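Enquirer: Next up, some structures in structure tokens.
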Structure P
Amino acid sequence: MSAYELRTLGDLSLRDAAGAAVRLKARKSLLLLACLAAAPDRRSTRERLAAMLWPDRGEEQARNSLRTALSDIRRELGDAVETDGDTLVLALSVVDTDIARLRQRARDADAHADADDGRPLGDFFAGDFLAGEDFGDADDGWLTARRSEFAELAAVILQRRIDRLREAGDFARAVADARDLLSLDPFREESHRLLMRLYAQNGERSRAIAQFRTCRAILRAELDVEPSPETAALADEIALSTQSPAAALHRLSADAAASSSARDTGRPPAAADPSIAVLPFTNLSGDAEQDFLAAGIAEDILTDLSCVSGLSVTSTGSTAMYRNAVARPDEVAAQLGVSYVLEGSLRRSGETIRVTAKLVEGRTNRLIWAQRYDRALVEMFELQSEIAESVAAALQLRLSSRPGTVLGVRGTRSIEAHEHYLRGRAYLREMTRRSVDLSRRSFEAAIALDPDYAHAYAGLAESLTMLGFHYQLPREELDEAPEFSRRALRLDPGLAEAHCSLGRYHSLFLRPNEADTAFLRAIELSPDLQEAHVYRGGMFMSLGRMEEGYACFRRAYEIDPRDLHSCMMLLSSQTATGRTQEARATARRVHALTQTRIGLNPYDDRAVYVGAMALVALGDTAEARRWADTAAAFEIEDPRTTYNIACLFGLLGARDDALRFLRRTLSLGVSPSKTAWMRDHDPDLAAIRNDPQFRQAFEAHGA
């Protein structure tokens, strides 16, 4: 066993056998040890070391500095450095190094001789070699080469382990290793493709497509290039049931993009006061799992900016479609009707983050303000508030109130708990069975870290009620939802989201009095809480009270006319209540919105089927059928999506297709509440409800 341990990957440090820090007289002495450890044979000439470590000194003075450093090392470590003429060699019998262990582990992995202990990346590769150091031009690229070499060794270790895990069918662990592999080089498309395949093999197709979009965003933002044809083809393969509809999908996307850019999209008039849209920040970390953090930072900044007197702030729902999309600020400003656009990026490395932000005037694309921040992750709350203050100052406005803002806005003092909460909200918005399950786990993790986190309890209740309506959830688990809502309210009686989730629970069992009391309290506390209006409208329609349902959906649409679920439900309620002309006017706006979304993201399957519903309302059944066939071509494994496509075909009068997707929905599993809604009330299925095969489909599944 060596007497000392030298760590050069990540933070540079030297410790003795007992783990105590060893401090040399000068940092250059420690850097000298690191350079010797990194040399391929641990051997370097005095001339090269002196020139590299003391480039600002003359040759003789640099040599003297090298001799002083060697004396420092010998005084503390004994014979740690051996000399061979003009060459210096690090003695591994005295100093063990993380580089030596990394090299040996990579050799073992290449020879398939390593014991698969499943250690995370940080255990054998804690970060870049001599992170933060810069030798300037004196090293002639030596430092960059060493960093690349060691990152590649770590990649070899991970790649071999991923190969073994894939062979064993352990895709979940392979995904974790592939995410680590991608963190070593976020620009390596091969690593993005590997992670996409693993997500798909693990049954997470939506995660795979999210990874493709992250890959595309980082390549566009940093290198101004598009993903290779191989990567794009893989995305098609994962997203679509067969390759045949791929051309039709991309043609639809290209047509939508051209149509969106060629017309005035019915944008709202710009506000009299200064107005701003905060776009989801671009995730430059490479791993799509960090998208939630990038989007969450933007959301929190938006919340802070809502405290700025005289500034109108566009809702998160309106800006969500720009996530991982490339759009010029003037285009965004025109589409959203705002004066300014705030955009930015996030790169996370371990417990540090680099955030860039820039404020652009929408009409002229003129840069108003820009800043880059390198911070520890634990400083994230303060950083978000600092960015909001800087934006307000650039607009010559000020926050109306500051005391307690960080705690009041975030709901917790724990960065880690807030991370889990942000992840939970991001998963919840994806609205698939898999994503809602993941949101539930994320909220539970947030609560474990901060048992007083009211927002997390409300989020957990919403996850359970969403599972309890759209999918199948044991009754005893669903019945935990109201207690979580009440816990949130004990912690924060004014939390509108908690009242909303309580109302949602009661609405599942058609308890209109209890549900409406909770919904109305949520709306009283937060009039623009869209979910309260949507869930309340759904309850009324389930009770056959279509007019009241329509009023709720109209209000939800007014709050955020870019939320696809509100768009879809408003169209349905307008049709059900005989408001044909009003439905056509709504449909024109909704179709324009879906064209914008599909132009930004061809894999937005919800935009495709909602756009098709809008075309039905407009009477363009031929084009609606083309869009419907494209929606049906997606690889769909979620009953919520298959059901919406069944409704679409029902609206088109395509009985066989509607029944096919309805049977598939029932086979995938839905709750008794939703089954009753589908069978007895949903107006989108009115055209086929009296068909004998419609009832038979439900009877075949015991419904």
Structure Q
Amino acid sequence: MNGQIISIYSSKGGVGKSFIAANLAVDLCLDTKEKVLLIDFGRPFSCDIGYFLKLKDIKRIDSLLPMADKLHPSMLKGYASAHSSGIFVLSLSDGFHNLDDNLLNPQTIGKVMACLQSVYTYIIIDIGTKFDPVVEAIFDKSGMILLPITPDALSLKQTQNDLKLLRSHNFSKERVKVIVNRLDKSNPSDIDVMARHLGKKPEAIIPFDPDANANMAMGSYPEKFPRHPLTQALDQMVYIMVQTARSMAANNQNNDPNTNAPVVDLDALKLSVHEKLLESLDFKKLDTEVGQDSEKSEALKSLVAQKISEIIDNESSLQDRQLRNQVLKEVLQEALGLGPLEDLLIDGSISEIMVNAWNEIFVEKKGQLTRIDKKFFSEQHLINIISRITAPLGRKVDTSTPMVDARLKDGSRVNAIIPPLAVKGACLTIRKFPEDQIRVDDLINFGAVNEQIIEFLKTAVLAKLNILISGGTGSGKTTLLNILSSFIPANERIITIEDSAELKLRQPHVVTLESRPANIEGKGEVFIRDLVKNSLRMRPDRIVIGECRGAEALDMLQAMNTGHDGSLTTIHANSCREALSRLETLVMYAGLELPMKAIKEQVVGAIDLIVQISRFKDGTRKVIQVSEVDGMQGEVITLGDVFVFKQRGEEKDRVVGEFSSTGYVPRCIERFSERGLHIPREVFWTSN
């Protein structure tokens, strides 16, 4: 069994931490006959313990830090300084050498402590007054955290703060124990007062001894004064420590997956804690008070975390801080965040999150769909999360408006639909966009295009050709639109128009426009078509439309036909030919009853190139066709395929093929020449 660590801490000096630590360690050793290590962890000076025990030149932990990765228990058996009482002593440092922050970190000190636990049965640590990640790592390994308090108002207030601090860091109530030091027998009521203010009954009471300094000069109390009331108080503390150590050992065995003993049902605990939290706090009121204030948001988070920790203590006997932190984190996410979606949103490898029902979540990673082992608490919990997403945007989800599109702070696109339209229950779909924008080199490395296609498309953008990107859902249209838009020169004014702003252009002169749905009263809706019309009055050099899906198609074509060259947009279609048919259909949504031939002539006059992108069953995306709109033959628009992707088959579940030229030389190279751009004709020669 690993040795038990008992930490003694107070953020206030002068409460007797070192006095208690020195005497307690000696008493523990004399009573149990076990190996006891006493560590003075005070910073910057670690010398109080040496003073109490009359020890000089105590061996130091800072000498062990550089070799923490190589330490072995056998190396530490004779390392500590021995005391006449039988205990062993270490100090953190002598205070005259600056501690290297790169060495004194939670990971390093954790390795040193783990090694010491293999050598000593009990380790008493005088922590000092500082709390930081290093101390937190020590507390993580501690079976008990003792908080000494003296019977005065300042110490009481400081101990209240220390308890709040430890509670906010999710240390269990049972692990933290209050020790009253220097209690004057003439004021026994002080104990009840402290217990009432602290919300915690003291575990032990050390009486005030006016002769303490003189007595300690003779040696520790357990050694020199075994029958003294102060020693008897220490004996009580030793009893508590031993019982706690045995209880922890039993709990560790009960939670051992190799035994048949039941383990903690975390799902049931999380549900119980969440329900109790909702009963104790009015989150609607708190959300309203906090609003968008980041400081108030952090304060609320701290308050809720502390409340969750209290509820965990009341609802279970869970001591393991790693499991407690897991429960706290997930309940905090349910209460203030987006529940199980939080971890998925920060996972950079996930590109899409699909919630089919409250207990059924799928994600897309590297183009592959996978069901994950996460779920919401209930159907209502999922609907609450959807409302939390949409409320800041001034949108609501209920039976009267059961569908909504929204956008998260990071730009992720959200679609939600609830019953009665969603028969199996509320559905939520989140399209994520990578923080690090995909670049041209990435596309080539992914095998989505080759250098010849990219060079051709880059030249087409510079030559101000109008380009239509076509593809199915999730094929990568927006990503490709982002990359092609990046080729637009920095000195041009760009107007982007989208349903939800997803494009991330890096040019300095960009105006971003976003459509708006109707408000709660059903008023104020602004369509993409309205924005396209308005953009023509904004002196654009380029118009980039995120997706063409309605009557705005006519306005877009008219803009392209009246001098606004170099425009870019996307459309849902499975081939270049189908993209033209869909564009013609969208124009008819405008309701002007134009003849089909007139519509086709508008398309031919407006669109120069169509880039077809497709997603294959192995999850990869590739540009499968680049076609030039060549003109009309009768009633049919003719296309000239410039590049195509030829699939040869599959190898190890991966699509295999190559990009090739067709031999068709596009007419647009004449426009390239007019603008001083040049692409060798050899690029278009067939590679067959």
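Enquirer: From P, Q, which structure was helix-only ellipticity at 222 nm (-39500 (n - 2.57) for each DSSP H run of 4 or more, over all residues; to 500) = -19500 calculated on? If you can, show how the numbers build up before the last one.
Expert: Details: P: -19500; Q: -11500.
Only structure P yields this read-out.
Enquirer: Continuing with this model, one more query. Can you rank P, Q by mean projected area of the Cα convex hull in nm², for residues 303-422 alone and just name the one with the largest value?
Expert: Biggest value here belongs to Q.
Enquirer: If distance in nm of label points 7 Å out along Cα→Cβ at positions 439 and 463 computes to 1.0, which of P, Q did it come from?
Expert: P
Enquirer: Once volume of the Cα convex hull per residue in Å³ is calculated for every structure in P, Q, which label goes with the largest value? Numbers along the way, then the final one.
Expert: Values: P: 185; Q: 226.
Once volume of the Cα convex hull per residue in Å³ is tallied for P, Q, the winner is Q.
Enquirer: If you rank structures P, Q by mean count of other Cβ atoms within 10 Å over residues 15-22, which sits at the top with the largest value? All intermediate terms of the calculation are to be shown ahead of the outcome.
Expert: Details: P: 10.2; Q: 24.5.
Greatest value across P, Q: structure Q.
Enquirer: Oh, and also: Taking 15.0 as the value of mean count of other Cβ atoms within 10 Å over residues 151-158 derived from one of the structures shown (P, Q), identify that structure.
Expert: Attributed to the structure labelled Q.
No value in this document is a laboratory result; all are computed from the given coordinates. Note that the coordinates shown come from a computational prediction; the quantities given were computed from them, not determined experimentally. Cβ atoms are built from the backbone, for glycine too; each structure is taken alone.
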